[in-house]
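Listed next: structures, encoded as structure tokens.
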Structure P
């Protein structure tokens, strides 16, 4: 069992925390009215439906229905237990709270969480062993020397927990055996390979080891860079070897250094895309700390969505060689097709990669390049389309001009387009009129395409809306609408609670609202004031929490009116009378079947009186 957290500690952490600051580290939020809006991190969407209410210290997605307070958010986004969520809140807010969690192995009873925790522990143990081998053993001296020669400092090595896996494939084998790690965990970790004879040996050997972390900073995999040595046959071995995909690690949803870069990216209002781990680490060493790298493959849609939730801007800084040029072009296309991110590009000279550039020209030169040496997407495309063309040849020159004008039509800024048109006319001696005419044709085609895309998107949104509606299933009738308004007013206006308490026979029609109302009354007996976030922790039933969040997000006038409350009470009262009338009608039908004349007369009179009561209350 996880250690029980004292209620006063939970309240203290909650009071010291602003949910906007916490969620803002995971989701790019923008002020919208009194709340903040962003793309929901719990389901894929193109338009923001995720709302964070600072005054209530709650969040709610109008698309998927997910909602809660700061602890619930961290539980959902991190996949952790409630005690861990409290601890994470303390860490994120740099709070000073006199309380500590129980040991990590006791934090969760959930089997899946426990399995993930155990695998993460194996990876963290492996990282500690690899770094010990690098820094403290003779076997790691060559690897350490290689890293020093590459310009890495001890601080960088320790910051990124870089290590070394020796050529003997028994390092993890012996430690895991001594720790009695179950065989199924060894297999699930991907850290070892089973030979035909059943023996388990280390997957990584003779490699410099780079831990790969998830968005929460937990080690979930490794990438090993081969360290060539005469005593080991390395000819057939790949230069880089990554962990296989496991229940922890999926390369499509992982970006190297995203855990560290996320906060920095929000400060800088951009993220930098590098090709390799060493580029990220070298840039970090010169103060550029908002860089990430994909896992040796092209960007995936999942990675793009991760970036877009953090920042609206991307700087692509890939290698300066032909392969890097092509990779930049692919990245631009992927980002254009799958996001609304604004892009700029750094083109490195002399076919250098960022790590090589820093070594050759120094830290200050690279920092200057990052801040002031950027190209626009169109400038990059102009250079890209020059590849393989002889612009002294008229045919190839015309082909190039047509390609460039097609790219120019994608530039949204009119001022920017005019600037590039002048550049093209000056360089190639075409008239502005001819370029403008061809540009207009491309713009017309693009408008048609955009119109078709908008129609497709409208259809997709319609389908998404229908799916959400089907998921929600239960329709809100006028009775339930009245109950929601009454519950909202009760929670936000003490006078309404007093008014309802003075009604001798008042109760909500639906059990959910009556339960929440009763829980609210009990909560107020224990607390001086009402807090939405605190009440969510007080409620135990998940369905009640969901209904409470929906009620809390109702958009009503700031204060109730006597007419509003009277109308809602009337609807509730009529529904109760109607329910009784239906019951009496069923009893009357039964009495008729039984031939009980006296009971028929009694029930008929009761139904008449109930009908009159309903008419008086309308």
Structure Q
């Protein structure tokens, strides 16, 4: 643009404006590179406005100019120039748009800043002065602009952002649009390096709808697919965009493309990866959706758009209408943003529900990969109904640890009058199958969810129930509810009925066991739940499960053991032999050793045995004694 000044007028900044500029330059932005994003965004707005004027038939000067943004850099002279062929500005518009902070708004800004010192970002957000971020890097700025209106002269605005600014009318060969010359500070020379500029543009402005040239090279080459109609986007384009966004070498498992017009307007393109990015829990906090406004990146991985339990979802959200603060780095609290976030969560959950229904095998693959993170949604009470539909656990109805069952499938197999959903926790399917608590469930053919992850019990404990059915741990059930169910397993060997005398001796044995264990147990009684094990520890009524008790103890660093009921299976051969010993000598040391061994073994299975040394020592002693008896019997 060849030009010369025709007339120049200088304007002095008031004292409060100088203070305002100092705040904008030093306190507003966390990263200086943001200035370039602001200038490109303003240029894009100017081009959008010109396109609107063109479509309504307005007469436009230089109507054949292409709509584009160009950035030139001169490392030697520390000069960076950002130009656009947009709507441009008249003298009055320059004063109104660029000189806004030189007017009464600055006084109101400073007043509110003093009154709201703890909420600086939101106060700043009420003033549209993003252009002034350029003074973070500039020692002097020159704007040359020519309005789209035919006959309007070109205008130059110049300032160092300190004491004053000048506005002059220009004469000469100047095209429509705006050129911003930034004379950089010595410590900002990095912004004349091609690689640095290209990185900033691709990071923040890659999806601007107008071409952005750095020198002669077009930088923004990736299309904003979320703005395109779903019917026009090919799978290959989705895959390419996903890899560009995530750096994943694999294609995404699912694509969720949303375009919402009412009651709120936004576009979103989201992906579910084939594999989890959460390696051993280290990347749990690395989640969120990229937030765009009119294709300009406002925040990378915004966590407020996506709840943590959907953190496996990758993608972008773009809206035309979101209010932003001045730095575009922090969104104001507003109902529009909240509704967008709620809508996105609902859309993802609805998509997964449809996938689970239409492609159960594919959903099972999703669950095995992302289910552990998804379970963190147990506290999302707003979406609890959808969340419940998506939960999956292994259960006793399956033949292996990989089989999955939904809550709805579980209740479809309910026995008549069943009102509870049962679950057991263990390190593996084999471990749970060996749990004595499961013996009565096997005998009654009652299905049990098998939980392998500690968070599983938090999920069920927090949800408390599904529909009208309460979740119940196998070690906290009320056996009175089981009387209505018939046994489905025949006992291999029917034990001999105890005589009336032996019945009395058995009751006395229970008392002896209570004396041995003392206040370590609540009580000792005959078990109605065991068929294959000699003894078991059972929670008193209305207490949390053993697993939850263990987690709470670890959390509180409490090594004490919760007192429980010690149940004895009188039909077990070991107990029958113990009864014989008791009838012979109720004070026999063997009884004490066996009782201690049974109690500590039950604690071990319960996950509550703090010190196994006594257990092992006593076990070795019993093994030694049994080896003596065996050699005597065999005459070895």
Structure R
């Protein structure tokens, strides 16, 4: 390959402004010196040409292959959230995004198009603001930005939560065009539902009528939108008809509408510790589309005939109308199962029995059962954290998961069969999970050996789901359980959306898609439109299908951004919860080891923090990379990955979401 032909892809930037570019094919990443980055920022898509060997003037780094950026193709981010500060008479945005390696200059009115005078900017010092990049001219040390929104005083709960969402590109408000369409649906939506049921619903009509089937939703206690419901009826021959009914969002959200364009842009809802930033306006997400109890609702359903062993005898996909008899929380449904009495008890018991068989079959195929609990933060009325614990996973949680997976798998297989001979303009959308990278699995196996566990892998670095399950079962109840699960999860490939099916390693499925949550995920909405199209409804056009690849990449990226905002909101509240307890001792486990020190995880709140190597015992500690440990040169005391450790909280920095510990 001619090395002068530019390579295109994302660039990774360090805090010192040095870039790295992944070439792939086992080649070493290109180092991009700060002066050769062409003002690229972390994650930007750039074109790079190799420039030969780079020798670090300071001599700290060995010579390595280098390159230079010849074009910034597209910015990963156009907006940044941060705190407005002043230095030497200039106003800067100090970005919250840790990978933003330079501050952004904010010019006052008169020197730019800014609506803020110098006095106005001075008044905003210490406030969180949303800034859009305006330019970064060649030869200039810093980029210029313009304030788009003043969020509020840094450190306040409302400000920080809004900042987390806006920093990842999620706005809590909708554009005027979307609000106008939502207002129209608020006025007309119920009439639209009634008209649709009267015109098209029937036992064997184009929209099948399931209102007489015993039906319920089962969701978390604090859920506001219910996008899935289950129904079950026992047939005379002993088989069961099980309906997985999903909110028919596509009935209201039409391609090309303002609602649709905004849903595409958002691609997902975001769940922070204290709020939901929905993909769709509330009139849809919590009312017209939500499968609320005791109301007729439109759905798109996957209906299965299952035998007593939960084998699929028959399946049907299409438009339905349903009527939920009961809104259950996971706790309520579990109590009904445990007590053997209550509303829909027989139906819940039958669903639970079938779900156990569905799960057993999935596990036998090698589906990896991570079952990693989530951290739940409880807040008071002012947003202060008052308790942190792990969410409990009940049998009813798993039951719902089993039927959602059954529907997603079968819908994916159904659409794959319909589209396999249609060429590039007749396609579907899949949720895929590649086999884990061999190098990552080798590293995981080595880490586990250091911790006293064995992971059986093949000569080419492959591992089976069955072997991973054996490992996860072996660490249950041990101090390192959470750590091993986390390390194993990190060694897995990321699940993404794509039009090219390669199966789902983690679930041991040959076909998988997302069908069950169209209120909060845009790919599910696409899948609903495809199901309708194939059953004689409004066709999905070639132009729409041609856009599936771009939509898949965008939805995958937005999913990562939403997860980052959600994770940061939990981290912030963990730090805030522990901040008043500086000086107290805690039980922790060593979750990471570097030459800089130890990363630890506090065992009650699962908050992460760091012990600086300088704060370890009176000794010089050397980093033993091979064994994931720090070892004292004089005392030979060792701190190993996975070891329990007693720590004392030394500092809590809420804005940075960081904790410092010292050994107790």
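Overview of results
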| item | result |
| --- | --- |
| Of the structures P, Q, R, the one that 2.9 was derived from, the read-out being distance in nm of label points 7 Å out along Cα→Cβ at positions 266 and 498 | R |
| Parent structure of the calculated result 44, 32, 27, given that semi-axes √(5λ) of the Cα gyration tensor in Å is the read-out and P, Q, R the choices | R |
| Which of P, Q, R yields 181 [volume of the Cα convex hull per residue in Å³, for residues 274-513 alone, calculated] | Q |
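None of the figures in this text is laboratory data; all of them are computed from the coordinates on show. None of the values given here were measured: they were computed from a predicted structure. Cβ atoms are built from the backbone, for glycine too; each structure is taken alone.
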